[in-house]
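What follows is a set of structures to go through.
What follows draws every value from the coordinates through simple rules; no lab data is involved. These numbers come from a predicted model, not from an experiment. Cβ atoms are built from the backbone, for glycine too; each structure is taken alone.
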Structure P
Amino acid sequence: MEPLRPGSGPVLPSVPLWQRAWLNDYPPDVPSSLTYPGGPLSGLLESASQRYPDRPACTLYNRALTYAQLADQSRRLARSLADLGAGPGERVGMLLPNIPEYIVALQATWLTGATVLQLSPLMVAEEISKWLQATGCRIVVTLDLLAPTLAKAIEQGPLEHVVVTSLAPKLDGWKSWLYRLERLRRHGPLRLRDETHIHLFEHLARVRPRTLSPRIVPEEDVALLAPTGGTTASPKAVMLTHRNLIANAYQIHAWSRLHERAINVLGVLPFFHAYGLSVCLLSSLVGGWTVHLWPRFEPAAMLNLIQRYRIEMVPAVPAMLAALNRRLREQKQDLSCIEGVVSGASALDPAVRREFESYGAKSVVEGYGLSEASPVTHVNPLTEHARPGSIGLPLPDTEARIVDQATGQEELPVGAVGELAIRGPQVMKGYYNNPVETTRALRGGWLYTGDLATRDRDGFFRIVDRKKDIIKTSGFLVYPAEVEEVLLRHAGVGEAAVIGVPDLERGELVKAMVVPKNGHLDLAELHRHCAEHLGKHKRPKDIEILKELPKNFLGKIQRRKLRENV
């Protein structure tokens, strides 16, 4: 079918207020529509620092940074980044775990008017170089342990400046020594061929601040580029404007119903994904809340944070809750301080939810989103009216329809399965330098998600299946075509197909089926090949050798049949 072009064909109409049945199930203190500030995204932290200067903005390893300190460091780093070339039309890459420097670097980048390029620490050097080249990114802020992955990019371009920070000074005693030993093991004394390209984060954040006044049009200017794969393995990056991210932050904050309190939020979901960025960080800035950071998910550390700070809000993925349950079976804890748990990225197993609630956590609910919507569009009410198994209700100012799969123009009746289409202020501007994919996804302001869903009479939505073959594992998206491309680059692989197989803890696992080129294939060598060219979450956990792959009359591999036979 020929992709629809802007202005071609009928446009899906708006959902009249009287048809928005979901509004009847809104908590009484959640409005159906919100007022959003008109400035740039940097205004969230600036406003919070003026209202709550002495309140902790974040913690890491039991050390706090107040809102005033966070804003001050951000302004200082902004001047340094501007001196390195950051500004409107430029990109600054973030290759960092969840540490305070990530928040400082985000804010500093937005203060210069530049766009943040999200880079995942799970990416290998080849993937990072691809995105730096695709976006023309000349500055990256990173951790010393991750800096070696940038060596190729700084030699070949376009990367010109690497701003480096370290966790070593933040760690106590033997942990700090272990960290330094690991850094030495990975790349020796810090160097990337030419040390004139390396800048120490802590030094840049100590310069005298200077007021920067870039001209920002919130509805048009892109604040964030979020790399995502594609069913054709071509690079795509979601363009989220200042307006998109501000709107989603306010929508999530309003849905929490915790408006006038100093709330503690668990900040372990990675900020290099829109889910962690919006749900953990940006919505917390709206309320002046405290985000308790941790660089990687560790069940014992997470439970200690919850107990120490009496954390009320826990953004999560199902794999995280399942791991916490295992730990709690060994050492029970009272989690009654938790007032809300929002689980996303994949379906939450009812047994996992019930067990986590048995330790005292309240309002363990599911939500739904995608990077193209900043990312949250639906969440269950954080009340007794939540419906397990559903993704809940559309957020304020968010419209949702179930439409036919063939054309996307016909709205289907209640209970029918169709494609979920969404419209709201959080929906992306489009894909960076990819008008074809943009036209397919956005039609008349509506985002066609590619997910198949149903809606009941009360307006609660449920995801039934995926129209696309995207694999969701531990909260990350994996695109089969991207993995297949890497498999086919191995000399011994003749054909390859990748699918997701159900997994209780991770949602899905990546499984590959390959046909050897010459009848024999060394699986151990193929696994090493994948480790070299794919981020950890994209690597097949299981590779099965087949004599042939099922295909249709056009010769297209039928992943559906492969899934049926697993």
Structure Q
Amino acid sequence: MAANLWPASAETMTPPIRHTVRFPDPSTHYAEIEATVPTGGADAVELMMAVWTPGSYLVREYANQIDALSASGMDGTQRGVVKTAKNRWRIATGGEESVRIFYRLYCHESSVRNNWVDDRFAFLVGAGTFLTLVDDLDRPHEVTVELPDGWKQAVSPLADVDETVVDGSKPPDSRRRPTFRAENFEQLVDSPLYAGSPTVHPYEVGGVRHWLVNEGEGTSWDGPRSAQDAQRISEEMISFWGHIPYPRYAIFNLITEGRGGLEHKDSTVLMTSRWATRTRKGYLNWLRLVSHELFHAWNGKRLRPAALGPFDYENEVYTRDLWVVEGVTSYYDDLLVARSGLSTQKEYLEALSKIIERVQTTPGRLVQPMGDASYDAWIKLYRRDENSNNTTMSYYAKGALVAWLLDARLRRSSQDEVSLDTVLRAAFARFSGESGYDDGEFRSLVAEFAGAASDEIDTFLHQALNTTAELDFAPALSWFGLRFEPTEKEADEADEKAGWLGLKTRVREGRLEITEVHRATPAFAAGLSPDDEILALDGYRVTAKTWQDRLTAFRPGETAELLVSRHQRLVTVPVTFGSQPEPEWSLEVDPEASAEQVSHLTAWLGDGSSATSSSAPE
């Protein structure tokens, strides 16, 4: 049966490309795709597959999963196929009005950005599944799903061709071949497809239907509570923006022990653990993920940089404004969970503290400006290596802090009359049309709302986005009446502090190996290297089990010799132990905060009441 059904639009004069998706033996991880492609009577047509999917800025070469592509005329006569590029095929048509394409697609990457098929369910992303005409991306596409025996439902945010289904809250249970319609290739790419036997939790906000589609709910995941709290977040989100931009919305929640999320215009895909609703930490992380991806329905999918749509699906697209798309969204995800009453003030400050600590302990913050991090996402963020922390900075994390500090400056300069909330709503009204905002236009809008403080705030944004200057937290702390918790230690406790080298290790095939060496650490100064195998410390053998205990025997300032195997050559490395930096970034309400500061905190965060999620896990 079909769910999440948009009423179909009137049939256009342009015939669609019609795709049929089959799963003849799901346990082999294959989907079979048959497409009927209109040719207009041309002697040949050229088809292509996208090489990346919006929201995940890496060329993923989806075509490498295509197996045995062939073509035929409508009478079954084989047609010639010539591959013209890594993701393109030229099909000889013999002048027929349509041609059939057939290919098998291997689907075995369990992630939000790629395809998965097994004996339980299938999840397909549009970019990595469907072919289209190279020179006609505006043509409609239809997708028919043939469900295997035992699978109950196909779910898509696309319109259902069966116009008898107009509600969607009670989808029919007899159709084994539902058909969905996309008005163009862009909509097809932006609409994931699920097939299986999910637990679907419908809810309505503002007269608009939403679905939480849980794959793998079982007995460990609390489905009703997760749906109830997803609704709370949806209500808070819609209240924040003041309108609903989508006709209906699906949250595909794949409970598969994976992680991650990916936004789409009318849906999102999440991956999580079946145990996440059992612990407070796990559940808050899931709520934050729901909030983050739903926020993208406004910020990122509709309010967006000009480069992010319409897309070039065969090449990288560049923008320096991913700090707005992802950083601002990362700021609001936890914040709107708190404002909705699903987390406490203390829990929110803890979440913000972790972001500050992550940024302030990443050496790459002093190397890569955030605008460069956005531009280089294609070659750095999604291609991390053992040296990434030394050379790069996440526009998610630093962008969230810049959003917070910008919010505080706007509130301070206007006495809480203007905030980043205000700017975002105005930005949506101005830039969410066909073109998006060009480089610098979002900053110009901020300056409009900053009033007399426009020069100060523009200087702040320039430094935060285009330089590696350290962020100044003092103005925000002062405005909201916050402080970083004191970290002073008793003298005798400091004397017992263990030595620290500042490296990360792993155990591989019984070997203790260094995986990362951060700048400005004793390990970096000593010349230790990723992939060094640690063998002995100060003349005595160490193992993976004894390594941490052995470190506690040394004090800051003491020296020792570390014996490592470096490309099978034994090397003795002198090291001088340092002191592990104390956590300095734990936010709390200042005990001496004034009534005025507390009022600013309340205006920003809410009244600080305890979380009210039903039976919230502890």
Structure R
Amino acid sequence: MKSRLSFSLLLLGALLSGCSDSDGDNVTVDDNGTATPGEPATFNFVEGTIDQAHAAMRAGTLTCEALVQGYIDRIEAYDDAGPSLHAVINLNPRALDRARMLDRNYAVDGPSGPLHCVPVLLKDNFDTADVTTTAGGTAMQYNRSPDDAFSVTGIVDAGGIILGKANLDEFAFGFIGSSAIEGQVKNAYDPTKGPGGSSSGTGAAIAASFAMAGTGSDTGGSIRVPSSLEGLVGIRPSLRLVSQDGIVPLAASQDTGGPMCRTVQDCALMLDAMVGFDDGAYANQRQAFAYDSAAIETAEAYQVITNVPATYTDYLDPNGLEGVRIAALQPLFGDNTDENVQVQAKIREAIDAMRAAGATVDVLTADDLTARSVALDNLTGFASNSRFEFRNDLTAYLMSWPSNLDGHLRSFDAVEASGGYEARHTGTFASYGQIGRAIEDESDTSAQAVAYRQDYQRNLEQRPTIVRSGLMRILDNRDGDGPNANALGAPYDVLLYPSVLSLAPRLGASPTTGRNNRLSPFSGFPALSMPAGMVQPAGNDSAPALPVGMELLAREFDEPMLIRIAYGYQQTVRPRSAPTFTPELAANDD
């Protein structure tokens, strides 16, 4: 059973006392949080932004408690009932208490931070001491960390409220979006369609306005794929920018957490809160890549290497497309099958809009990439490290606090033996167990074990050099490496390609991702998926419109460029539309 809180929707007017500052706001706030003089600001839960909520609080028309309660009511109305999205596993029983405390403090001291009273849903592989962390498997139903993940602490310290936990593709294994704990997540735009994964619950929940923002984790596409299918902005940060402490691992050398939001500006605020140097044992911030990347050993080195700005919101430039240079990688657009054509057409429209807004967008063909000594198949043809690392990394996570606190299982082997996961993952556990044991046991000299260790070592040593150097040749627009390389034009700021090659698939199926999702995790470079726009599925005029996502990839630690370009496009095109199955709730007069 879910741990859910059930309350009737509260009238905001009954909760106004003690929430406004001394000035108040007589403003009207548009859908981007821009305030202009007018009537006192009000807040709509559907598509509501952080700026809009804060403006309404300043105007005295919204309390933190009412904000949190409103999202709880939306979850009650639409997650188990109505379209039954099954996006939320449980709610935080302390969320309303924290909201009331923030209201009391707000009356005296004003906002608690840039995320003041922002309700956040965590993918249920992020630890918080308030509720269990199941990774979607019944095997981990008692798994309750004694503290918050490092990035979750950052969200709370910035004033955020952990509203609860979002469903996911169990153990972050794939893109279907189903778990033993909560079942199949449905797409918020069309409940007959799949949500992508593995951060499927976060994607559907934020698209349906069940919270203001959410977190996802990404090993090989798990933030970007559901963000694409749910019309969200999803940021996979550079590896090492965000601590992996307190996030159930899939492959520590590829994993990273990141924000998933309805707007670029909300994701910029979330990223501000999530970044930072963590000196703990499970941060995974200290490794260096095999190509042009130094190890991070101290907080000072972290700042120098990552160049984290005072705030990523400094890069929210509505004219952010002016003067930027973008390379669209045509070989990653997929073939001309029916399921790909609509995606390709929408992204070409996006490219035209970017050009009209002042960007240079060059579409590079396979021949253009060959001139830059790049074959994309060589960059994306490696295996993911999840098969090599999951067994040992999961055990390390489960051993990181005593089981006598919560009775949780303490090893991969115990989780596998429990059978507490969907039947479709029985083979995955068996395979990952076999490979993990072969990696660990160097005395196993069987041909298969030796091959596993060789493949893994190649991924650790050769893959970063091959992928990073290939991407840098494209970004730097040169025909080779070293002093004899020739420039083929001005450098590019980002690369562009579809996040997912097709529209949302039928429920229970994986979307067609191709190998596009591999470039960021294999290189450690940051990527941002954002909506290019909405399309009507071909041949079905009565079907709901579905989002198309496009991915931007930048140089390592150049998240500011991603935010600048994405915000410029968002403000120019307004590509997102709200789902129709989860409308605004009416106030309940009792």
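The table that follows gives values for the structure above.
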| quantity | calculated |
| --- | --- |
| Structure (P, Q, R) behind the derived value 23.0, 76 of Rg and Dmax of the Cα atoms in Å | R |
| Among P, Q, R, which structure scores highest (criterion: mean count of other Cβ atoms within 10 Å over residues 336-343) | Q |
| log10 I(q)/I(0) by the Debye sum over Cα atoms at q = 0.08, 0.09, 0.16, 0.17 Å⁻¹, for residues 72-255 alone from the coordinates reads -0.26, -0.33, -1.02, -1.14; which among P, Q, R | P |
| Which entry (P, Q, R) yields the derived value 4.1 for distance in nm of label points 7 Å out along Cα→Cβ at positions 216 and 320 | Q |
